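Read through the structures below before going on.
Rule-based calculations on the coordinates, nothing more; no lab input. All values derive from a computational prediction rather than experimental measurement. Cβ atoms are built from the backbone, for glycine too; each structure is taken alone.
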Structure P
Amino acid sequence: MANQFDNYKRRNIFSKGIFSDPSLALLQQDFRTYTPEDYKVWETLFEKQAKNLPDSAAMEVIKGMEAIGFSSKSIANLKDASYRLNESTGWTIQVVPGLVSDELFFRLLQNKRFPVTSWLRKIDELDYLLEPDLFHDAFGHLPMLMDPTFSGFLQQLANSALRFIDNPLAIELISRVYWYTADFGLIREGNKLKAYGAGILSSSGELQYSLSKEPKHLDFDVEAVLNTPYWKNKFQDRYFIIDNFLELYMSIPLIEEKLEELLQKAE
């Protein structure tokens, strides 16, 4: 009789047809490639950021971090995390070599698979890294995927993106929504602002900065988000605040409506 883990593996045999290079579907995390420096980087980053979570992170982040089982003692095990995600919200992890194309990224999200790279930054890159690494992807993104409302929002946003995948302007605008939510989103909990975006959670500098009085704090507004370019090489000058994650999920029809309007104006 098949055990629970065997059933999980069968449910998650992923079609290679989604990849231009089918071999990418077979990528796995290989712990044999990690060096003592990698373990030190993970431990240092985890301990530094984890101590900030109680006061600075959204409750869903804290719950998700506990449920997914990460710790400072060992680099995140993506196979184990994928199993826990699948049991919680039906999502799994797809190991990728690094940044992927827009189409592949959104097709993965559409299929409830989150792309995670398995390499780690160097010890001299602890404070800033231009391209997402394992710590950003795992510590920053995966805990929020344990929340069904937020993960449902990501899947629906991907569905919207794939409708316009051949339109570069549309993808740029939808990417702004992803950027100001999944990567740099804030939520209001009582009278305090808390972070849920991975780019904030994985950066001690931006976590402190984003919750300070220095940047602009704006209520989440679909039209404003679509019209706000983002920065990749420095802290954002503004952050958008939601009151709850259902607000994001329910915003999908309005995102599509406002997107259509902007595309028509650009013709």
Structure Q
Amino acid sequence: MDFQIVDTRAAFRRLLAAPDDATRAAIFQSELIEPFAGLVKFFGGDGPASFAQWGMKPEQYGDNGRARMTAIVTALEQAEAWTRAVQALEQGRAAFTAYADRIPLGTIVFGLLLADMSATPQAHGYTGFGGIPGWIMTVYDLPDEYNLARIEAATVHELHHNILGVVQPRNMLTVTVGEYMIMEGLAESFSAELYGADKVGPWVTEFDDALLAQTKETFRPGLNVSGFNEVRRYIFGDPGAGLPLYAGYAIGYRVVQAYLARTGQRVPETTFVPAHEIITASGFFE
């Protein structure tokens, strides 16, 4: 496992300095889209269209958005975000050193990217993507004290998704609620193990514990439900059906934490344990 780091900081500065739309589009294509061409192809999309769907467009760096994007890039530079993200990748890899021969991962393309996340205010201005082995994005919108403190945690969360994706490959069209829940629980537990439980993301910490008993009862008979369109309701939430926002993240984290406490294992070792065994041994649903 090694890393190809995309120098997005330099790309953003060039985008901000570009004299016209055509130059910006060319820089965006060559320096941001092309390194992730394999990821775009995996989803069967067109580069600019896929990035636009992810909230990333060259127009954001033009006259109407230049001041905003300049402030974002400057804030990330001052926080040493790019250096910290790469260090997190190295620390995450080091945590799996003892299991390296069991992880068939080659080169991972990594980029710290910027996106318009105004449609998801509950994410607190940061997110990531690492569900397809070989590519990782740590994504920011408006940096603030809260999300800047979680650069490392967000990055290793996505690294863990890459690792689990080759250790226990899954078809996301047929994945079960239990499998997806544990996937997120392991990733967030990996972040907590490396950087502290205080760096866990809002998808876990903002869960209302007053709803825990009710949510457990909803999850218990649904653990073997499969099909992404159905599973996503459990993972990302469906308040109308009694599933709070990001319920699967919060429950998955609690299940994995219970398992680790009962077994004395750490996340790298647990990564090789099937999801159903983690759920059973955790005792969470007893």
Structure R
Amino acid sequence: MASFSLAPCLLFLLFIVNGAAQSQSSSLDFVYNGFNRTEKNFTLKGATIIKPSGALKLTNRSRDVIGHAFYPDPINLLNSSNNISSFSTSFVFSIIPSGSDGGGYGLAFLLSPSTDLQGADSGHYLGILNSTNDGDESNHIFAVEFDTVNGHNEGKSSEGNHVGININSMDSVATEPASYYVNDTDKKEEVNLDSGHIQAWIDYADGVVNVTIAPLSVPDKPMKPLMSKEIELPGVVTNSMYVGFSASTGEERSSHYILGWSFCINGTARPLNLSILPATN
């Protein structure tokens, strides 16, 4: 009799535990208007939180340095049907070059199966991959890069000051010169990625990723995204991923900062309070 009543109880407990795990991943929703007193909320490697301003500094202007900053807990974007949950993020970044001739190399928002990107190179690899594993499907990397230096492979030269969507490789599956559409028109305004504070929005749903950028002088998110690309994330994303940022320098050098960050699964990232974002010094 006891064994008969125990089985339903165990099934009920398994249902509760599984439901709690799913709701935890599907309800992730955070916003940071600066990063003071948030050290425990991030896994940092080569990056630091500047005091007292609260800016998240991914790299300084030294040569060949790498900085990583990840939300510390893994997220599960795979739902019970093995489809990818929608996600949305918004952040403000600032790239400050070492001289008037420009710096490098850029930063990226990324999803990675680990916060420890062992063997990652600086320069064009942005602290994410290296020449050996670049293009390997086992990387399980999704990234949106904000690149300030021309070219990754000499045979496939790309313009600097561009935005790219990357899958397991630093050769982007889609790129656009950094710019935004004005008032939902076809008119584009160029954005210099190292000219000041820039806001980015990345939204994924139903197999399509939209990427939008604008300088902070533009008060609202442009209605038309800079990039809209169908991508096959189910083969890229695993059931345990980390979300965060990576940046690097090389022969060209810049300081790379994140000033605010909002992220949401199965919803729209909450707007940042631009009036209280930290300074970069």
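Going by mean projected area of the Cα convex hull in nm², for residues 31-190 alone, which of structures P, Q, R comes out largest?
Evaluating mean projected area of the Cα convex hull in nm², for residues 31-190 alone on every structure, the highest lands on R.
Looking just at mean count of other Cβ atoms within 10 Å over residues 175-182, which of the labels P, Q, R belongs to the structure with the highest value?
Values: P: 21.8; Q: 24.9; R: 18.0.
Comparing P, Q, R by mean count of other Cβ atoms within 10 Å over residues 175-182, the maximum is at Q.
Taking helix-only ellipticity at 222 nm (-39500 (n - 2.57) for each DSSP H run of 4 or more, over all residues; to 500) from the coordinates of each of P, Q, R, which one would give -15500?
Details: P: -13000; Q: -15500; R: -3000.
Label of the source structure: Q.
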